[in-house]
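Heads up, there are several structures right after this.
Derivation of every value follows stated rules applied to the coordinates shown; laboratory data play no part. The model shown is predicted, which means the values in this text are computed figures rather than measured ones. Cβ atoms are built from the backbone, for glycine too; each structure is taken alone.
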Structure I
Amino acid sequence: MDRCARRLPGRGEVVVTIFWRRLRERRAALVAAGVVALLVLVALAAPLLTALEGQDPTTYHPDLIDSARGGVPVGPFGGISGEHWLGVEPQTGRDLFARLVYGARVSLGVALAATVVQVFVGVAVGVAAGFGNRWVDQVLSRATDVIIALPLMVLALALMAVVPAGFPRPVLVALVIGLVAWGNMAKIVRAQTVTLRELDHVAAARLSGWGPVRIARRELLPALAAPVITYAALLVPVNITVEAALSFLGVGVKPPTPSWGQMLTAADVWYQAAPQYLLLPAGALFVTVLALTVLGDGVRAALDPRAASRLRIGTGRKREARA
């Protein structure tokens, strides 16, 4: 009889099932998730896509540039042809499609890596501050306040300027963003930890003789997963914007490595002669940030049980009004 009995779903499986059911109710979030998945697929398949086109992001094509007109691409619409699907870059003749898809790798990779650093540092500091004694809480909270008060762009510019040029720039940009902008994550985690440490199961773990590390790992971190995932989903589009801004200011990713922000920097003088050189990376940034923002908001609503209650209450009121 035991063999025929069904295995009951665990608590984690139930939570995941509820999350997916709530997320499916939000069509905008599903569309945004599809757009994000497509962008990630394009970034991962960049070598295959450029090989299919027969181009690469670093090769110069001087024969496709009209030097008499100041480096404007030869041909209509910025040199679009069967060999160059989106045309070529002014002055250099580098393939624009190849640079755009490889730039997605850099922009998305830097943003995701920076988010991982922010989550790791923010969760560690927030849990230590919320679960530690009064002195630890005071020191870490004041340090977090200082980090939040510092201007992100100014501090990032200063750090990027003093690092040797031989250090890999995408890694450097991700580390700088992550190590400078973890303050808000730490604040959120600390507030949640202060609430969780007063609950009965945490008090029972203390009375059982568990150490702080074990209590944090077994009792606090699983309960912190929802707010951390929610805020991390909203951090990714912010980090993409910061990376683009740093590259636009000339201290981010350096040529010949392609980046959407770097492409915008070089396109500011070509928007009249070759408008696609400006519109393509700007449009890619806009679509990516919008999709990630909508997806992050959908994840927040799906992980928040109060959102489902408000949705049901609002639906019930509408039905009563119709009746």
Structure II
Amino acid sequence: MPQGSSHRVVVIVDENSNPFELGCATEVFGLHRPEVGGHLYDFRLCSPEPRTLMRDGFYTLTGVAGLEAADSADTLIVPNRPDVRVPRRPAVLDAVRRAHARGARLVGFCSGAFTLAEAGVLDGRPATAHWQWADEFRARFPQVEMRADVLFVDDGDILTAAGSAAALDLGLHLVRRDHGAEIAASVSRRLVFAAHRDGGQRQFVERPVPAVPDASLAPVLAWALERLDEPLTVADLAARAAVSPATLHRRFRAELGTTPLAWLTGERAALACRLIERGEPRLEVVARRSGLGTAANLRAVLRRATGLTPTAYRRRFGRA
């Protein structure tokens, strides 16, 4: 049974909430996952009203817990909605403040950052939201550091994600933080979704669907993932793609919103995490097999990627 299934994730659903982000939360945190031993979280929905009209009146949500369920959340996902100018109910904002005061983790998807800012818990802290609302957010909440060009922001006990699919990125990031890279990879495979997109990647990619499929980065990425233990360089990736390093850099920016070196380092860090989780005790072996070279470099990269040393990561996520 996965450790942490007693961790309670509660989603507040309010009038005109977006169904997509609610679906993302349910998919990532709420489903039974026999492939990893059961539920990863104790998942609940709650609402301030017995009947909640969802976005644009497409359907009505009933049969969920009352707002008092938010008071038992270890992680509280706050509501969002397309009209950010309509203030949140005072009862919802009070529930967010109580959760923050007792140390619960707070999560805002898309316009959920407005809910957190209205509650006053983001003052002096970084956050993100959908790029189209960045200017309005800055005007209304100048005391919050709006990072408008990233997928998500992890500020420890408060996390925010940009619009739509970034909710899945942040959800998988939380699974990885709570349960390790191996289980997060399993969940992403079930979702048929990219296993890891770093929060610092850009919200808007210039060419999300390549005009010529054969010219996409997919073949070179697949080739590189099979050779992470080799001393691959950006020049090697460019040669494989039959382009110059400068052209490769532009294509990575356009298609993935990151750089070739950052992508390569991130994939190597994820592989190192999986090797540690599977029980490899020798840091030199983990470093070599993940392409990170030395134990010293492994320690530095892993700390940047996870906030943990290899020893602490093994203690938290390794096999008993």
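Any idea which of I, II comes out highest on relative contact order in percent (Cα under 8 Å, 6 or more apart)? Kindly include the intermediate steps, with their values, before the conclusion.
Details: I: 22; II: 12.
By relative contact order in percent (Cα under 8 Å, 6 or more apart), the leading structure of I, II is I.
Using the calculated result 22.5 for mean count of other Cβ atoms within 10 Å over residues 124-131, pick out the matching structure from I, II.
Numbers: I: 22.5; II: 20.0.
So the calculation was done on I.
With Rg/Rh (Cα atoms, Kirkwood Rh), for residues 84-179 alone as the yardstick, tell me which of I, II scores highest.
Result for Rg/Rh (Cα atoms, Kirkwood Rh), for residues 84-179 alone over I, II: largest is I.
For structures I, II, which has the highest computed value of Cα Rg over 2.2 N^0.38 Å?
If we compare Cα Rg over 2.2 N^0.38 Å over I, II, the biggest value is for I.
Given a value of -23000 for helix-only ellipticity at 222 nm (-39500 (n - 2.57) for each DSSP H run of 4 or more, over all residues; to 500), calculated from one of I, II, which structure does it belong to?
Label of the originating structure: I.
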